[in-house]
Structures are given as structure tokens and as C-alpha cells.
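Q: Have a look at these structures, which come just after this line.
Laboratory data are not the source of any read-out in this text; all were calculated from the coordinates shown. Just so it is clear, the model here is predicted, and its values are computed rather than measured. Cβ atoms are built from the backbone, for glycine too; each structure is taken alone.
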Structure 1
Amino acid sequence: MDGNWFPLWLSLRVAAIATLISLVIGLWLADLLTHCQFRGKQWVEAAVGLPLVLPPTVIGYYLLVLLGRSSPLGQLYQWAFGSPLIFTWQAAVVASTLSAIPLLVKSTLTVFQRLELSHGRAARSLGAAGWRVFWRITLPLAHREVTAAGLLAFARALGEFGVTLMIAGSIPGQTQTAAVAIYGADTMYARLLVLALSAIVLSLFLAAHKLEHPRVRG
């Protein structure tokens, strides 16, 4: 075995942070796409789904251009935090967040649209503001589906590989996540990481399934 458990702990930390960010952005996007009509809405929907269909190398290239040292965003980050973003564990968070947001939006959009038809329109007709409808009606009624979507987003962020390798690299003890470590590890160490990731992801899927399909007791 040529390593330790640092890649797994880093993956868990990266996935946790990415999931929190994805929940904020993803729920906002799902709510926006549910009840707002605006020019370019179809473009926003298409852009949200792009990370699901574009090759990781394409997404990674875009991020390298947008967040590199010579880019405005990269220079702003370096000015704010004193170091470049590319090839840091924070870059892995960006990669995992970008991969988790589409899954979270797709998982919650359907239930948000259903609740909009059954409850949201009635609440708005009575004078409730959009933010109040979201916090008082949509989110409480959809809490099981939102939690399940968060678990799936965590699982997706935990297994992110291609984009992470491009923008965060594979620096042992710094940016090497479990998925990246498996790529270059010896057989025994790779098997241990594979088993650990598989057990975690399987548990997350089972928990998400129970939340989405609760057992009815008669």
C-alpha cells in the first residue's frame, strides 16, 4: 500500500463543502426556473445541464481559462486570498460543485414544479411574496426530496474525477482526492479506496431512496 487515508478524508471534506454550495445555488436555480418567466430561460436550463453531457476535459478547459492566473477571476481570487486557485484543494471544491449542481437541480425541479401548481399559485394569489412561498411552503413540503437530492449531490461530488484532475491536479497530501488517487495507486491501495468509496456511495443511494420512497405503514 503506497499511501494513507488522506485522499478519502480530503474527498469527504471537498464533497461536503461542494454539497453545501450546491444546495444554495441549486435550490435557487430550481426555484427560479419553476415560477419565473424571463427571456433566455431556456438558455439557463441548457447551461445548468451542460456539465452532465460535456466531456470533463471540456469543462476543465473552461475552468482553466476562467480561473487561471491570467484571468480576471483568477487574479481577483489571488488578490483576495494571496494565492492562485488552480491546483489547490479549493479548486477541487469548484470542480465538485460544478458536477453536483446539475444533479441537484434536476432532482428538485420536478417536485418544485408540482408544488407550484398545487400550492404556490394559490399562495401568490393571496398576496404571499415569492421568498415567503419558498421558505414557508415549497421547502417544508419538499424537505424529503431536497434531502435526498443533497445526498445524491454529495455522492456525485465525492466521485468527481476528470475536472478535478485538470484544475486541482494530483498533489499527494494536498489536492489528491480519492478518485484521483485510485488512478495512480498500486493494486492493494486502489482496492481499499474503491471499497471505501463504493460503501459510502451505496449508503448514500440507499438513504436517498428511502427518503424519496418512504414506506407506508398500514
Structure 2
Amino acid sequence: MAARLKTGSISRRGLMLVLSSPSGAGKSTIARNLLESDSSLELSVSVTTRARRGSEIDGVHYHFVSLRDFERLRDTDALLEWAEVHGNFYGTPREPAERAMSEGRDMLFDIDWQGAVQLNQKMRADIVSIFILPPSMSELKARLMRRAEDSEAAIAKRLKNARLELEHWREYDFIVVNEDLDKAFGEVKAIVTAERLRRDRRPGLFDFVSRLLDEKI
């Protein structure tokens, strides 16, 4: 009997999973759950000029940099994308993302719509974009208040910006409504599984199918 061909050895190009949502809609929680449950995903750690929150670790959640350092990275084309959000700057380092794609590793991007647009312009074939919607604006406000990490003024600003961000939902490949976290998480995982199996992401299929055709039975 001929040896069974190993499907796990089929090489593929990595994908760039982009998660976006208004602040408080749940993308960071879904992103964290994905990273904890899927060893094939790694987080693209953004650089930001925002002040570090008490619950955040430099180099894990973000690379916290000065405005001058951020401008240097931006002006030397070391960022795949960058944006100003709530008065602070955020950006995605280029080199780690391009290396991961070529090595067949998947990267998770927790970014806003402005960054997603730029990534789409530069690396569209590698992008899988998901926009997370809240079930209602009142629930979004309640989640921001329960988080207890922002002042009332900051929460009001985030809610105002949320309406502007929601206008961009049509620009994403997939839409998930986060009314129930477990359900929303399951839907995101299903999207990732399906996208990993896309023919155009798996150049190793050419060799695999050739071996199938050459197999003696």
C-alpha cells in the first residue's frame, strides 16, 4: 500500500488577520482569546505615542514611543500603516509582518479602520479583515464605563468617534456582531479556519497534487 501523503506538510503563505471595531466593542478581548487558543497566530505589536495604561506592558501590548521616534519610523517607511486616533499616533512595523508572511506564519492586527485601509492598499492579497460591531450604542457606552480606564470626557470622545468609525463597516471582508462574546469568538475562529484553506494561500498544493497524480495505486 502506498504511503499516505501528509496534508500538514502543504506549505502556505501566512495571512494578516485584521480586527477593527469602535473602542469598547470587544475586538481586544476577541484578539486576546484568539492568541491564547491558536498557537499559529502571533500579535503584530503596534507602536504608539499614547500613554501606557496601568494594565499594559511595553513590548507586549504596544511599543510605547515618543512622537519624535514615531515620526522617524513613519518618515523612513518603516511602518506598513499609521494613523492618528483620539489624538495619539499608532503604526504597524513593516519588517516583522513581511517576514512572517514569507515564512507562512499568521499575524493578528488589532488596528482601526484607517490602518486597515492602508494595509489593504499595500498587501491586499494577504489581508483578512473583520469588523466587530456592538449590539447597540447604549451597550457600547456601558462597556466603556465598566472598563473604568477612561475619564467621562474620554468616554464621550470615544462614543462620538465610534459613530464615525461605524461608517466604515462596508470596507471589511467580514462583519461580526459582538452581542455574545462566545458566539462572536466562534465566528471569528471559523473565518480564520476557512481563510487558511484558501487555494491561493497554499502554494504547496501544486506539489501535493502532483504527488497525488504520480501516486501508484
Structure 3
Amino acid sequence: MKCREISSDGDVTVRITQCGHIDTNVGFIENRARGEALLIDAPFGAFDASVRILSAGVKPVAVLFTHCHWDHIGDAHIFRKLGAKMYAHRLDRPWIEHPQMMALVSGIDEQFVPCAIDVDVDDGDVLDINGWLRIMCRWCPGHAAGDLIFHMENLRCVFTGDTLFRGCIGRTDLPGGDEKLLISGIRDKIFRLPDDTIVIPGHGGTTTVCGEKIGNESLM
């Protein structure tokens, strides 16, 4: 697994790596001085990756879910047992807390362990992670019912989950999918961010808001 540094601001650094069966991007936002980090999504393999990627003495204090699909939640229960708080949209809570539903459509032979959600996140919420990171949360459904995007203005990046990829958009044929909602959410909530904002999708390479405005054929 390769790890890439995406952005930094003072003591805070954003890195991503790929984990799990279909190379899900995991975001690691670390404040080394505070000894704390948060994750964006936690697929199978994310805990082992955290041991390798995070600096010595840094503890994960939160996991933010972009959405509930199986390839984004597999290791979440491990982090919660270690004390990290779980954040998700209320519409995706049942799938994460009762993942046997998701197991029926996963197509893989893995044990899905339930993980309780501590904080319901909704459109427009601003999360303050222990005073060192502010995250603007926007509800952007269409791939799943509870899709969230996480914008970190100071770090000049946005995590879009499986809503927006480099050059394409997320699939809409799964439970909770809606193509019209997906496209309108991208235009109204992602494309209104500064053009130079780095887009970190749930799979594949990074891009920018400007790059997707002018080059995403799925939105032409």
C-alpha cells in the first residue's frame, strides 16, 4: 500500500492510502503535536494501515464515514473499541450498526462487525475536532441515502466518498441511489467550493474542483 501526502497546514497533515478488497481510499488527518488523528472511512485493512502511517504516539480519535457501503466500514469497530468516535449520517446509521444488511449485497466472504454511531451528521454541520480541525459537512445523497462530503477549508481539500470521482460520478443502482440527486448535489455542494480545492474520492486518484467542472464527462 502506498501512502500519499495530500495537504498540510502547520501541525496538521492529510495523507491517503488504499485499503481493502477494492482499494478504498482512506484519509488520515493527523495533528502530530496534539497526538491525535481522524480517519475518513475505515475499510478492511485500515487499522493495520493506521499503525504504519500515523506517527508514534498519535491516537485516532474519530472516524467520519462518507457513506455506509461495506467497502468503507470494515475496520470501524476496531477503532471504536480503542476509543474513537464514529460520525455518520442518520440515514446510513442502520447499515453500519447492522451490517448484515450490507453483507447481503457485498459479494465477498468476510465477517461484518456492527459498529455503533456516536454522532449523527447532517447537512451544514460544522465539526470541531478537539479544537484543532474544523470540517464543513454537506449531505450529498445519490450514491447512498446518507452520502456526506467533508470539506476542510484550511487544508484545501474535500473528501467526496463515492459521490464524485476523477472523471466520473458514483453509481446509483444500489439501495438509496438516485442519479438526479447525485448530479444536483455535486453541482450545488461540491462545485461551489473554491476551484483549487483538492477532491479526494472514495476510490482512484485525486483531482480538483476546477478539473471536474471542465473535464468530467458524466456531468456534461
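Q: If FRET efficiency 1/(1 + (r/R0)^6) of positions 183 and 207 (r between Cβ atoms, R0 = 25 Å, to 0.05) is computed to be 0.05, which of 1, 2, 3 is the source? Let's see the in-between values first.
A: Working: 1: 0.35; 2: 0.05; 3: 0.90.
Working through the options, I get structure 2.
Q: Please state which of the structures 1, 2, 3 yields 7, 30, 34, 17, 7, 3, 1, 0 when P(r) over Cα pairs in 10 Å bins from 0, in percent is computed from it.
A: Numbers: 1: 8, 28, 31, 21, 9, 2, 0; 2: 7, 30, 34, 17, 7, 3, 1, 0; 3: 9, 38, 39, 14, 1.
Corresponding structure: 2.
Q: For which of 1, 2, 3 does helix-only ellipticity at 222 nm (-39500 (n - 2.57) for each DSSP H run of 4 or more, over all residues; to 500), calculated from the coordinates, equal -13000?
A: Details: 1: -23000; 2: -13000; 3: -4500.
Attributed to the structure labelled 2.
Q: Thinking only about distance in nm of label points 7 Å out along Cα→Cβ at positions 39 and 191, which of 1, 2, 3 has the largest value? Each step should come with its number before you reach the end.
A: Details: 1: 6.2; 2: 2.6; 3: 3.4.
That would be structure 1.
Q: Can you tell which of 1, 2, 3 yields 143 when volume of the Cα convex hull per residue in Å³, for residues 71-198 alone is derived from it? It would help to have the intermediate numbers written out before the result.
A: On the way: 1: 143; 2: 129; 3: 114.
Structure of origin is 1.
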